[in-house]
Structure I
Amino acid sequence: MSNELVKNDYTNLPVSTVSRSELRATAQETEFLGRFQLYTKGEAIDSGAIAPGHYGVPQNGSDEILDLGNEIDILVVAVRYKAMDVSDRDDVIVSYDKDSDVYKDIKSRSDNREQGCLYGFSFLTYERSTNSFYEMFCCNKSARIFAPTLLPFLPLSAAEAEQSNEEPHGPIPATLGVRYASNSKGKWHVPQVRECKEPFTREPPMDEVIRQVTKFLTPEEEVEEDSRGRDR
């Protein structure tokens, strides 16, 4: 960050009583879980809010998007089913139970884009550059095909490991990149994943991980506040 716009030397001021890490931790205590997504086309691209092929975090209540770039490092912490009916932006319907009538109804109408229905897999992730938890919602056809490639990066509990004859382990650091896909209907960006080579040196406190995972895996059927910037 440039200091050219100020003339005084501010580097020796008394240290603030609230640290940057405390500010981030307080932000994480809010009930709203932000999300990141891969942008490829649509209003956000056309308006210049973010470049195509970049991951971004829609800023709640505005048209601004936090641009994370075309590669991000994440910890994949948990996964759940999720379906959303966003046809009425003031009354967004959400279901996390794949066996419920609400989920099945949303899924049945998802092929028609005009219906505003989305379904798939919702991942709880921890993103390195922002030191923040985000949801990654794999809710269109390309993303649902991609979603199983994230499964090896999830934590494997002792009980799961015993059933699969594997060793239990925590989340495996992953790097999300971007691939350009095409077919007879068009061209678009899709996510791809590989194992991250850089260790996570600043992991969140374990009690915060447990709190976030518990809240993520035990949601109620709800009406969600609209987040701007939904894209392909």
Structure II
Amino acid sequence: MTEFFRTVYNVFMEYTFGAHLPVPDTVRRGIMALRRRFDFEDDERSRFSPHITVYLCRIGGLRDFREGLRRLVGARLRVPTVQLLAARMSRGDGSPLMYIGVRRSRSLDALHRAVVNTINPIRGKMVRAKDVARMRSGALGAGGALLLRQFGYQDVAERFHPHVTVGTLRPHQSSLIVLDRFRQEPARWKASKWRERRLVVGCYHFDEARGRYVGVCEEAVLDLCQT
């Protein structure tokens, strides 16, 4: 790629650092079955493999990601306890988003804080373009905008909201009927509580023009400490 095309490419692409916890195969299969059973939008929320987001933020590129990865390896992050709750629904942006709640535990909160405190200094005060637009529109309020400026992500600290996204329902469906049908689904899965020993971290390309993630630059799986 020539320097000119690399420059043009980077104008419309941004790099995102992401850290997330995978879910057991029984949970993943249960969520994939829900996606097939009901009519969800064909967007990134329904295409991604089910996971629990720990932290997201904008970074400058692969060099920042590799430095963050090096620091996370040295941080000796500890294994968290994960417990699924009932299926829930949110209308944050107007569309009914269905997700499985996750109980906040001391160990999960500790992992979240450790990742945020390790990666936040690397991002250089950058904020994702879609979050800048939300700040300018006033949709986040003063509290949400302040968290974005401080951490590059809104769901941090007291607003940390661990969950597993199922997908966004299409408008023709009754969200209340769908929610009632699979509200208790997590209780039927064999693995509703577990200690997760892996943390997946990656550098992802976000296409501002299309408003979605379009590629994985690099990804790594960290083994978390047992004690």
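We did not get these values from a lab; they are worked out from the coordinates using the rules stated. All of these numbers come straight from a predicted model, not from anything done at the bench. Cβ atoms are built from the backbone, for glycine too; each structure is taken alone.
Annotations
- When relative contact order in percent (Cα under 8 Å, 6 or more apart) is computed for each of I, II, the largest belongs to: II
- Identity of the structure behind 3, 10, 16, 20, 19, 14, 9, 6, 3, 0 (criterion: P(r) over Cα pairs in 5 Å bins from 0, in percent, for residues 108-203 alone, calculated), options I, II: I
- For -11000 (helix-only ellipticity at 222 nm (-39500 (n - 2.57) for each DSSP H run of 4 or more, over all residues; to 500), calculated) the corresponding structure among I, II: II
- Largest in distance in nm of label points 7 Å out along Cα→Cβ at positions 60 and 196 among the labelled structures I, II is structure II.
- Entry that produces 29 once percent of Cα pairs over 29 Å apart is calculated, selected from I, II: II
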